[in-house]
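J.: What follows is a set of structures for review.
Quick note: the coordinates plus some simple rules give every number you see, no bench work behind them. Please read all numbers here as calculations on a predicted model, not as lab measurements.
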Structure I
Amino acid sequence: MTTKEIVYTIPLRKAKKKERNKRANAAIKIVREFLQRHMKVDKVKIDNKINEFIWERGMHKIPSKVKVKAIKNENIADTTLFED
C-alpha cells in the first residue's frame, strides 16, 4: 500500500462567480473535483475543518483560496486543512 502526501493551494475564484446563495456549496464541489483530478482518485474525503473554513464567514463571503493537505491511500484521498 502506497501513501502519498501533498499540500495543495486550491483557488476558489470560480465559486465567487456563482450566485451568492450557492457559493459555499460550489466551493466544496471545486475542492472535491480539484483533488480528484490532481490525485487521480475516485473518492475524496473532506475533513470538517475545511468545511468550517469555507463556511466561516457565511455562504456569501467565501475565501479566495484554501490550503489543504491531501493523503492518498490506494483510491481514496483524505484531506485536512493545512496549518503552518
Structure II
Amino acid sequence: MLYPVYIHNDDNSAFGMIVADFPGCYAASDDFDGIPAAVQESVELYFADELRSVPLPTSPAHFSGAAFTGGLWALIDIDLTKLK
C-alpha cells in the first residue's frame, strides 16, 4: 500500500525519512535508492513490539509543521503482509 513519507537531506548526511501515518516511525538511508527498503524495515520494526492497528494512508496535505519543511514527499509502497 502506498504511504506518504517525508524525505529530507542535509549536506553531508544520510536521507532522513518520517513515515507520517505512523507517529514516531523514522528511517534513514545513505543513498536515495535505499529509501524504500529503509522505510519498509522501519515500519516492520515499528509494528514488531506492540499490537497496533495499521491506519489507512492519508494525504501529505494532512501534515504540517516545522518537521515537514525543506524536504519532499514521496509515496512509498509498504508491504503490509510483513507486519506482525
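J.: Of the structures I, II, report the one carrying the highest value of Rg/Rh (Cα atoms, Kirkwood Rh).
T.: Working: I: 0.98; II: 0.94.
Once Rg/Rh (Cα atoms, Kirkwood Rh) is tallied for I, II, the winner is I.
J.: Right, next: For which of I, II does helix-only ellipticity at 222 nm (-39500 (n - 2.57) for each DSSP H run of 4 or more, over all residues; to 500), calculated from the coordinates, equal -5500?
T.: Working: I: -10000; II: -5500.
Corresponding structure: II.
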